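Multiple structures follow.
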Structure 1
């Protein structure tokens, strides 16, 4: 019996060892990454952020059901009118806005190392043995980093056909995955899946334009025809902003084809229809790629991130572009699905787009480069935390200086404007729990209420002039100054100490 017992124990040991070995091999596989970035999309375009939205995105909705939705994801801001350019530099490098290679004086002042591109997403993942691939719009990005992807297909595609629109980007990723499958490639992949839409000109496909009651409007002198299928006006729509935004002749406010300077109901509803037509087409391309990953057996080991480089107004607060710091534009959508993420979860997060590099590295089991300034939010994805920071800062100074600044902590948000050589100096204080749409007294105008169908509560206004909130205003102003100092903001507002800052080089 003794030899038999030894034999049985030996067999048992082998049987126990086999699944353990297979599990270890599976666990040791590095995850894949599919990073989806759209161009100019407010989170409130999507039903997962605004139930009133008419936009249908079944594949993005599925990502949300099977993953995690962030209610507090932001881009840090911009010092140029092309907000996407610093945003995409921050995504690639993990650097804060004033520490980018293109930020005023950053390299000269030693606040950005030379050769930073060697510590950006493609460089880091190339060195880690990943296969890296990119498709996205051409330009307004970080070219020195973009060229480091092993496979790159960049082109600006904003038309309404498969060859001129979002399907072109989708097909590049499909081609890459098919080739990977046929060649039996075993390296983990990092795919930067970027789109040129829904950025203007928002030329959607004829089918989707008809669905959303929109036309590619070309008559500058007259609004488009009314169409009952057009999306409703947003709740915080205004026919004009209460004061000048501080950027005279800004292209996005006065020269976008189909809108120009018009803010009437028919124009804005038509433009939202065009935006939604382009966005639903993007959703379809995302669905194709996810289905291909599933067919290849790669989906379960792939982290999928969906976001935008920044938000956009399109009639909200009487603005059209992305050069403002309201929630519809400062915030970005962020949905993440992947291994270890509990389906159907929702968090604040309090993340910046510049946190992407640190998070990717953490999920891949490697250290972020020393140049990185972002915070990994892996702990949030895994349910161990709900936020990674308490305070959020934003800037827009692409127009007249010093521009706009914002700071947020908890439910409270401050926006200050110092533009047009001191002609416009405004302060806004919002409690976002009570006033999530940042409604102003102008939104209480009966004519606006008729258009939006929203009757604001009395408390839904800018609280900066209310003496009951003087203490909170002072607290938020101090917090803003502290963040400006910490992040090396090179300007100061009219009501802040100048800190004896030298002017930024070339007056930029």
Structure 2
């Protein structure tokens, strides 16, 4: 066992605090709006911390560290596209301001308002598939991380996953978004301490010279230059940068776990401000884990599974007595992300798939009480699926690219449809269907044949957005010819 008695006590105290928070906020959950978007009352400071905690989990640390471990200091460039996307949307209000003013709870709701209920159901299904497949690798990767850090044997991987998810499920089902937001205060304090300590102490303990020498010995020039051998042909070259900027703009619009934070804001001005300042926090949260992966090259060598580089580094360099605090910080990050993702993807299933089908069949909308019950049941089902997926899915290639491509199944279509739905009056239902479909084709190829096409990840990435754009233009153009907008129906 790697954890001392003090370490174990600290972790237990943290878990009790988290579970207790769900009980406290239960009385504030009166309906589906409170449960999913916290009654749209979140202010700037809490929104900023909550968004950071949601999108920075143990899985985030692992995939960023894997980038640093495999690509060296050159991987630091990956931390900058999110900053550009956050600042662009926050400062201009592009897309997000109109969405905030619509008072919607999920992105697919927009599709029923602008296009049709059928488009909402279609995008809801694809979003649920992509989002849950994305979420599905979290338990396996993170349980393995926990087992290495704590010293728990790997044969207890399933028990670790089930325990971790059950704890999250309890306080999320009880308190919904309110519970998630409240616990983010505790999590942010632990997160900040853990990230800064590992980075500063790691560089001091290992030595910067030893770190850079390890990168040069194992990776050569490409470990320092992201554009090696050229700007066009480098692993992180121009095509990659374009793809990542487009991806992050789309994620900030259509990634349910992020957009739910946006929709929880008390007004559009607050939402924009949250996005503007989030970029700086995400820059540091990208740079530091990548540096951890680079440190691991010097500490544990290259002859290990790349996904195990970070936990092995932590066990090696973190002094006894502090390991419990660091582990609690990482567990905090993980639980925050799990809670938010369970809430996000179950809401898409319950509101946009089940809700749409029930509404179409009965011609009535489910009551708030029924929606709440369906959302909670859906959470439990999603949890069981992701445990199964983590046990049987074999990860190939970069974890970072897998997570990107599962999101790419729907993200290009969402960005194009929402942008054109807001700013182009001639956008039509057929255009939305084709944009969603075309945008998913190339990412699907990567998920089916990750090893065979991994060298073309950047082209597949930005190509998905181009394909989606073509689908929107062609579909809208054809429908405007054969079915003038004045007679278009809002049917499935």
Structure 3
């Protein structure tokens, strides 16, 4: 990917060259490892200034009626529709995911905008009876403040949209620190938002801010008392740093961290249907999704049938330039990820595993590998550790209790699934004694999620929720209001306090 092509693409997206040239942060495409830009970085003083600007914008934005705020998000969705092809291609170039996934990520942004527009008229509170005569009680949700968004490389724009669309209709301003591995997609997305906001008379200046830089920039954002909510997506290691720092200042967090997702294959499973779910779940996005299928727990009665089918499917995966329509798997994000994959496969062999695939592909520039299927004797240490690469560990089980125990016996708890045509097995999997993950699927894989449902997980996954359902409440503060419309002053719980 030549810089000229990037320049033309960024120009179509409304991004001036000064936004991604002349700086010190090198943007690279994992397809060829070519430099696609040199992005100017913010200083710490500039970070403070942008936070202050976002706070000032919040003070005005919170007074705009929520349905009017929703109109801004509707217009953002329309702008994203207009730029879908170009922004989707940029996602592919910068993150390495195949073009249909790049376009799908932008579609997810459009979908959450549509969701948030409807939500802008449904920020419902509650009313409840008071025990005191002549009194009324209600709960109301109020705008929270500046929302800090820290996103990861694997979904460089969709995760921003999950947070931004809801935060904006809730009356918050937003400030975004994207991954330093995918700065151009963030710059382009921010330019699209700015073009919409400038034409929207109710949008104050500074409503959305973009921070460019490395870890020190993120640390400054995390430590700011003027940012009451930090929504951070990344590794568990990152979450262990962010969470305590925000908690120390009594801030709020939404943490979307590690996932070590498992699928159980039962004797009654429709294997032909399940093959596609497993293949996409394990290989899609080159194994670099939070919801990637990393563990396959297969009943002994179908193991000998399923594994050869999977190996045949793996051999048919076309690996290469993700811009080509025939490609099913692009590169890993960088050579460090390829090294981590090889280290995990070495550990798996040492722990008794049989490795199929997982080889490096010698290709100029990018970190291309073949997907790995690893037959393991049990759930060893390497299986319990998430490696962000296309590695699928396959294990046998005899009873459903054993399979569920294996599924739950890891530190992470994001996504899970079961392939079964037995209603009892499906319902057991969905019961309190079944999956302990935030996402549980029947006759599907673990990867992918629709924006209508709350997204997030348990345990070391962080416990936060983004996107659909009632996740909007995380971006607001709850206030209990009591109104005395009588001419008396009774106290609750029958307390008597007569003075004078």
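Readers should treat all values here as calculations from the given coordinates under stated rules, not as data from a laboratory. Please read these numbers as outputs of a predicted model, since none were measured by experiment. Cβ atoms are built from the backbone, for glycine too; each structure is taken alone.
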Practice task
Assign the value 23, 51, 22, 4, 0, calculated as P(r) over Cα pairs in 20 Å bins from 0, in percent, to the correct structure from 1, 2, 3.
Solution key: 3
Problem - Structure with the greatest value (metric distance in nm of label points 7 Å out along Cα→Cβ at positions 147 and 211, set 1, 2, 3) - result: 1
Handout entry: Entry that produces -9500 once helix-only ellipticity at 222 nm (-39500 (n - 2.57) for each DSSP H run of 4 or more, over all residues; to 500) is calculated, selected from 1, 2, 3
Key = 1
Handout entry: Cα extents along the principal axes in Å, for residues 259-362 alone derived as 61, 34, 27 - corresponding label from 1, 2, 3
Key = 2
